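Some structures are shown below for you to check.
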Structure I
Amino acid sequence: MVRALLVRGMLVGVLAGLVASAFAWLLGEPQIDLAIAFEQHLHQMAGETPEPELVSRTIQSTAGLLTGIVVYGCALGGIFALVFAYAQGRIGRLGPRGTAAVLAACGFIALILVPQIKYPANPPAIGDPATIGARTALYFTMIALSVIAAAAAVSTGRQLSRHLGAWNSALVAGAAYFAVVIGVMLILPGVNEVPPDFSATTLWSFRLASLGGEAVLWATLGLAFGPIAERQFSAGTHLNNRIVRSER
């Protein structure tokens, strides 16, 4: 069963990657082009020669974009399927569709939304190359702490459900999670390396497109995997029933 879910999760991840890459190409790539134009303008003003492109911009925005997001979606789909296999039956009385939707929503919030609120994505021309290591470490620290807080909230919610009920315990766990991550955001240092003359519209549009692409990927993964998993569980149940009847 787990193997079948893993394969189906990876296939759904490929589908989610295709949808997300189309979204990124339509809404994200134009903002990257504007940021690159701004960066080239800075080089010209400083009398510097831009570094030669190892991969052409055309390849980056088409085949490179598609390949990267699809591979990412495939890997994410496999991990999602494994987490789903463990979580199914442990999240209240939710069926496969409900479990997949809840996992996708929680994954998007803990892994994408919360970290990007603290450290939002930036287009080219933003960020000092000398601080890229520190910025990357801070971003992944935010992700790790968000995931730990989410896991602790889920564990707390399951323990409280015996006394408060499913709905109230979920509210308490959710409030505890957001209280922890807000505290973490206040403690971790901020990063602001946006040039003063960079277009605020381009920056805002890029960040929305980046967050929107992830939202599309996770939403596709959660909504598409649920029905497939449901059919897989139904087929497994029918097979078990046939085996039991044959043994009788």
Structure II
Amino acid sequence: MGEAVSYQLEDGVAWLVIDRPEARNAINQAVGKGLWEGFRRFEEDPAAAVLVLTGTGEAFCAGADLKEMAALGLTVPPREMAPHLGQNLQVTKPVIAAVNGPAFGGGFLLAQMCDLCVAGASAQFAITEARWGRGAPWAAPLPWLVPPRVAMELLLTGDPIDAQRAYEVGLVNRVVPDPELRSEAGRLARRIAGNAPLSVRAAKAMVQASAGRALDEAVEEGWRLFEPVYLSEDAQEGPRAFVERRPPVWKGR
């Protein structure tokens, strides 16, 4: 994985950690490479059910490394600079952002692309590109997550919102004191990891597929996605475990 990003598996939960605290975990080429490797490893790892993405130190991710970009004379950023889940990389299992401190620019993108988000009280979210003459095409899905006028304010002003405001507008699922961030993200991840894996993956796919679809079409897509779940061995194991008053043993088939 290299030194910029680490990957660790604990009880079915993969922890993908950006480790450039001296640069507020800004995304340079090494971080981008580490994120690509980490997400691919997670998707291919049968022992990993959920991934938590976070950063070390006092920042989740301050965005792109502007010093490196200036040195390279970068104009239009390559789309493969970092993984953008659902766009240039498909990950079928749930991903949780655990945001500590600033999630600015590219850091906002990383939090936005995750399925769920837990924020420490110190978390801040901002799309700062307008302040530096850069662009944020990756923010096009944002009005699907928050009201359009909130998205417009974030994009036009470049000003940050705090964790509580992010929770109020629906960008964040829960806010906890900073010392509890890792434990709360871990609890949420383990709760999901304990559920039937086929049901979880189909649910994630259905929510994503509903964006931009008419209601009738979205419902039909939901039926298509869940039919293999109904026909699986796990769909029989769940009711059987309920009757026998024991935890289900999922096989993922």
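Every number in this text was worked out from the coordinates using simple rules, so none of it is lab data. This structure is a prediction, so every number in the text was calculated from the model and none was measured. Cβ atoms are built from the backbone, for glycine too; each structure is taken alone.
A few remarks follow.
- Answer label among I, II for the case where mean count of other Cβ atoms within 10 Å over residues 25-32, calculated from the coordinates, equals 17.9: I
- A value of 85, 40, 26 for Cα extents along the principal axes in Å, calculated from one of I, II, originates in structure I.
- Which of I, II yields 16 [relative contact order in percent (Cα under 8 Å, 6 or more apart), calculated]: II
- Each of I, II could give mean count of other Cβ atoms within 10 Å over residues 185-192, but the derived value 10.9 comes from I.
- Of the structures I, II, the one that -26000 was derived from, the read-out being helix-only ellipticity at 222 nm (-39500 (n - 2.57) for each DSSP H run of 4 or more, over all residues; to 500): I
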